[in-house]
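S.K.: Some structures are shown below for you to check.
Throughout, read-outs are computed from the coordinates displayed, never taken from laboratory work. Please read all numbers here as calculations on a predicted model, not as lab measurements. Cβ atoms are built from the backbone, for glycine too; each structure is taken alone.
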Structure P
Amino acid sequence: MIFHKPTLDLISQSLLLKGKTISVAEDVTSGLLQFSFSQMQNAPLFYKGGMTVCTVDEKIRLLNVEPAETRNCGISEYIADKMAVEIAKVFHTDWGIGITGYVSPIRESGFSIYMHFSMSYKGSVVSSRKMELDQAMPLGEAQLFFTRNVLEQFKCKLESYKIS
């Protein structure tokens, strides 16, 4: 398995025990986060779905991102926050994860490889972070690295978050 099974199992167990649901919106990871949730045991009981949204126009249309906030190709903390909150609304879930970024060093990214990811719970952002890679790596490896890190961060959030 390309993802750490104990992490997937802990996320699955935590969501099931707490009776909570999740959905995800992503661009930089191109569906890997959705794939990872679909691989969890009993996924249909807590994972309601996801969306891969790669263009600014689709983020505006599908996730209610403000057009004025889409400079820098729609990659920012605000965009990740909005993706997390809005995807949870779309799928009527307790939790939402939004992830956006660059896996190739291009001019728009300042020739950096980074992502912003956010987690929302009950309509409010509870965690928002930026992660940057120190060195270039193949596209697929960067996407896997980002996905694994988001899963690990979500696992930690579930372990520490007081759920009502």
Structure Q
Amino acid sequence: MVIFFKPNAAISDDLHATHEEPLQYEGEISFGLVGGEFRYVGFGIDLTKRGLQSTLIEKSLPWERCKSFKGSAVFSGFVPLEGKVDELEVELLIDGVRAQCGSVAEMINKPADVLEEIKTFTDLEDYDIVMSGTPKGVGFVKAGSLYEGVIRKNGVELVRSSWRALT
């Protein structure tokens, strides 16, 4: 399981299409923690410098430079999480067209397993965020496009947030 960290400086209210190179988006179910457990859910966009990532992979280097840069994590608001995590669904629309759609049931690494893996080597603090992985459909952010993230539980909308991509 690949795990990486983003510093608080990575969190942004703005979605950018570039940061030294074109950025790729990954829409993800994101969890806010309290007491070491998932207590809140929101939508997150994990941004990646894919060109740099390829170079880092070729050299067997860590991914922080391509995943943890300033502005690489964009989040909706978070709402209290009630019931089973397994019933959550994620959707990303770009200019009103579905780009990504998936559910916890389809994930290779379930959120609970990711959390347990993280706990094997570090402690998490209240209000840390765990991003869960992304469904198929990642692509490059296009400046000017409207990105809309939705989290549902059993088809009922819990979170909806949108961002206009900047250059």
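S.K.: Tell me which of P, Q gives 1.9 when you compute distance in nm of label points 7 Å out along Cα→Cβ at positions 48 and 88.
M.R.: Q
S.K.: Comparing mean count of other Cβ atoms within 10 Å over residues 64-71 across P, Q, which structure shows the greatest value?
M.R.: Evaluating mean count of other Cβ atoms within 10 Å over residues 64-71 on every structure, the highest lands on Q.
S.K.: Assuming -13000 is helix-only ellipticity at 222 nm (-39500 (n - 2.57) for each DSSP H run of 4 or more, over all residues; to 500) as calculated from a single structure, say which of P, Q it is.
M.R.: The read-out was computed on structure P.
S.K.: One of P, Q was used to calculate Cα extents along the principal axes in Å, for residues 96-143 alone, giving 36, 20, 14; which?
M.R.: Derived from the structure labelled P.
S.K.: If relative contact order in percent (Cα under 8 Å, 6 or more apart) comes out at 24 when worked out from the coordinates, which of P, Q was used?
M.R.: Of the structures listed, the value fits P.
S.K.: Quick one: distance in nm of label points 7 Å out along Cα→Cβ at positions 24 and 136 came out at 2.7 when computed from one of P, Q, so which one is it?
M.R.: Value 2.7 for distance in nm of label points 7 Å out along Cα→Cβ at positions 24 and 136 corresponds to P out of P, Q.
S.K.: Which of the displayed structures (P, Q) returns the greatest value of mean count of other Cβ atoms within 10 Å over residues 56-63 on calculation?
M.R.: Going through P, Q one by one, mean count of other Cβ atoms within 10 Å over residues 56-63 is largest in P.
S.K.: Determine which structure produced the value 0.95 for FRET efficiency 1/(1 + (r/R0)^6) of positions 40 and 104 (r between Cβ atoms, R0 = 25 Å, to 0.05), calculated from the coordinates; the candidates are P, Q.
M.R.: Of the options listed, only Q reproduces it.
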